[in-house]
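S.K.: The data blocks that follow each hold one structure.
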Structure 1
Amino acid sequence: MSSKLNKYILSAFLAYFLWGVFPLYWKSLTLSPQEIICLRFILSFFTCMLFIFVKTGIKPFLREICNIKVISLHFISGSLLVANWYIYTWAVLNGQTIEASLGYFINPIVITLGGIFFFKENISKVQQLGVSLVILAVLVMVLLFGHVPYIAFVLAFTFSIYSFLRKRVKIASLNAFCLESMLMSPFCYVYLLWTQNTFAEMSNLSFGPLFLILLMGVVTASPLVLYGYSAKKVEFKTLGLLQYIAPILQFLIGLLIFHEDLQLAHKYSLPVLFLGLLLYMSHYLSSSKRAS
C-alpha cells in the first residue's frame, strides 16, 4: 500500500474516531438539539471560510462553486446533514446513544453494498461471508428490538446517501462542506432569530461553556473535511470497514459513561456482528499485505 493511500486511510480513521467520541462533546453543551444543529452550520461556515481564506483565498472557492449543478447537489447533501445531525443529537441528549450507534453499525453495510452495486467494486468470498454475518446481526437487532428502530434507519440511510453524493463531488472537500454550511446557514440563522433566545443566552454564559460552543465550528468541520478528503480516493468497501470505529466508540460511551441500558437485541446480535467484521477485516489486511 502506498504512503499516499495510507494518508487517505489515516484521514478516514481520524474522521470516524472523532465522530465516535462526539457524544461526550454534545452532552457537555447546555443547548437543545435544534440550537446545536443551527449553530453547527453557522459556526462551521465561518470556520471553513477562514480556512479557505488562509489556504487558497476566496476567489478559487467562488469559481469552484459558481455552478447551478454544484449548488443544487450541495443543497441536497446539506439537507441530508440537517436530518442526520438532528436525529443523532436528539438521540444522544435523550439517552438513546446506544440505539443511535445501531444506525452507524448498519451504515457501513449500506456503503459497502453501494460500492459493489453502483461503483462496481469487487468483494471476495471471505468478505461476502463477513458482510452476510453483519447483515444477519443487524436483522437480529431489528427483530429483537420489538419495534422499528427509526433512529437507526434514518441515521444509516441519510449518511449513506450523503456519502454517495460526496463521491460524485469534484470540488475540494473543504470547499464542499463550506458550500453546504453556507446554503444551510441562512435557514439556521432565521430559525434561531425567530424561535429561540439562543444569542441572548450565549451572551450571559461564562467563559467555559461559551468557549465550548464557539469550538463547534472546528469540531464539526474537522471530521467532515477529513472524510471528504479520504472518500475521493479510498474504496467504499474500505470506508465501510473503517466506519465501525465510530459506532463501537458510541456504543461504549453510551454503555460505560452514560450508563444506558443494554438491550437484548445487542446481547444476541453484537457477537455475530463482530465475527463478520473480523472476517472482513482479516481478509482486507491479508490482501493488503500481499499487495505491498
Structure 2
Amino acid sequence: MTRLTIGSRGSDLALYQANFIRSILEREHGCEVEIRIIKTAGDKIDNVSFEQMEGKGFFTKELEDALLAREIDLAVHSLKDLMTSMPTGLKLGAVGYRADRRELLLIRKESVSGDGLLPVRAGGVIGTSAARRKGQVAFHNPSLKVADLRGNVPTRVAKLREGKYDAILLASAGVTRLNLDLSDLQVIALDPEQFLPAPAQGILGIQIRDNDPRVGSVISKLGSAAAMREAMLERGLLARFDSGCSLPLGVFSEVRGDQLRLKAALATRDGDQWTGMKRTDITGTDVDGVISEAYDALQGSPVCPA
C-alpha cells in the first residue's frame, strides 16, 4: 500500500480540495493518505490587498518548501494560485477536476438595481481585491465603487451580510465546493465570456517532486487531458506577460478535440485609473500558436500602476 502525505492550507476550501483528492487516492488507488496543514504567508497577512499578493507565491511557497524538504509528498492547489514558474525540483503531477469557472456576483437584496451585467445600485460598493475583477467592474459598470475585500470565502460572505459592501465577487468554484447557503442574497452567475475568470479558475493542480517515481506513478493517473490543455492555454498566456505586478487578465478557453479557443480580456490603466479593456478571441489547433496570437493582440497595454 502506498502511503502519502498531502500538504494543504488550513482554510475550509483548501481542506475540501485536499480531502477530495485524498478520497480519490484511497478509493480508486488503494493509498493510505494523511493531510498535513501548513500555514502560508497569505494566511498570515490580512492587511495587504490580493492585488499586491497575486502571482507571487503568497499562498504556495511554504507548501513548496515542505515538498522540497520531503515533509509532504504532494500539495493540492487551486491552480489559479500557483505561479506559472516553479522552483527547481517541483512539477505539476496532475491537473483536473475543473468546477464551474464562472464568477458569482453576490448582492445584498436591498442593493439590487437595474439590469445589465452588474445590477448593483449606482454608487454602490463592490468588494474585491483582484486587479482582474476591478478592471472588468470599471469597464462594465463604472458607477460602482470598488473596495478591497480580504479573508476566506465564508469571511467575505459574512462581511457582505454585515453591510460593509453592497455586493462582492467570488469564484463560483469555491462557493460550490463549500456548499454555502446564500438564500438571503441575490446570486448571479456571470457569463464567463463577458466577465472573464482568472487563468485556470476552478481547476485543481497537484504539485509533486520531479524526481519521485513512487509518488509520480500514482498521481499521473489523476486529472484529465482536457483540463491540462485548458490550463496550458490559460496559464501559458499569463506566463507570456511575465508581469511583475498582479495582471488584470481574464481568460476563457475551450478544447473540442483538436480545436482550441482562447478568449482573453486585459484591463488597461493609467496610474490608479482604469482606462479600458483590450480583448481578443483566437482559435486554432496549436497551443503555442494560439497563445502567441492572443499575446500579440493584447501586448503593449499599460497593465501596472505607474
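All of the numbers you see were taken from the coordinates with simple rules; none came from a lab. Just so we're clear, the structure is a prediction, and the values are computed from it rather than from any experiment. Cβ atoms are built from the backbone, for glycine too; each structure is taken alone.
S.K.: 1, 2: which one has relative contact order in percent (Cα under 8 Å, 6 or more apart), as calculated, at 20? Could the numbers behind the result be given before it?
M.R.: Values: 1: 43; 2: 20.
Corresponding structure: 2.
S.K.: 1, 2: which one has mean count of other Cβ atoms within 10 Å over residues 81-88, as calculated, at 15.5? Mind dumping the intermediate values first?
M.R.: On the way: 1: 21.0; 2: 15.5.
Derived from 2, not from the others.
S.K.: Computing helix-only ellipticity at 222 nm (-39500 (n - 2.57) for each DSSP H run of 4 or more, over all residues; to 500) gives -28000 for which of 1, 2?
M.R.: Working: 1: -28000; 2: -9000.
It was calculated from structure 1.
S.K.: Tell me which structure, out of 1, 2, gives 0.90 once FRET efficiency 1/(1 + (r/R0)^6) of positions 225 and 273 (r between Cβ atoms, R0 = 41 Å, to 0.05) is calculated.
M.R.: Numbers: 1: 0.90; 2: 0.45.
Of the structures listed, the value fits 1.
S.K.: Assuming 0.30 is FRET efficiency 1/(1 + (r/R0)^6) of positions 33 and 137 (r between Cβ atoms, R0 = 25 Å, to 0.05) as calculated from a single structure, say which of 1, 2 it is. Walk me through the numbers before you get to the answer.
M.R.: On the way: 1: 0.30; 2: 0.05.
Computing FRET efficiency 1/(1 + (r/R0)^6) of positions 33 and 137 (r between Cβ atoms, R0 = 25 Å, to 0.05) on every structure in 1, 2 gives 0.30 only for 1.
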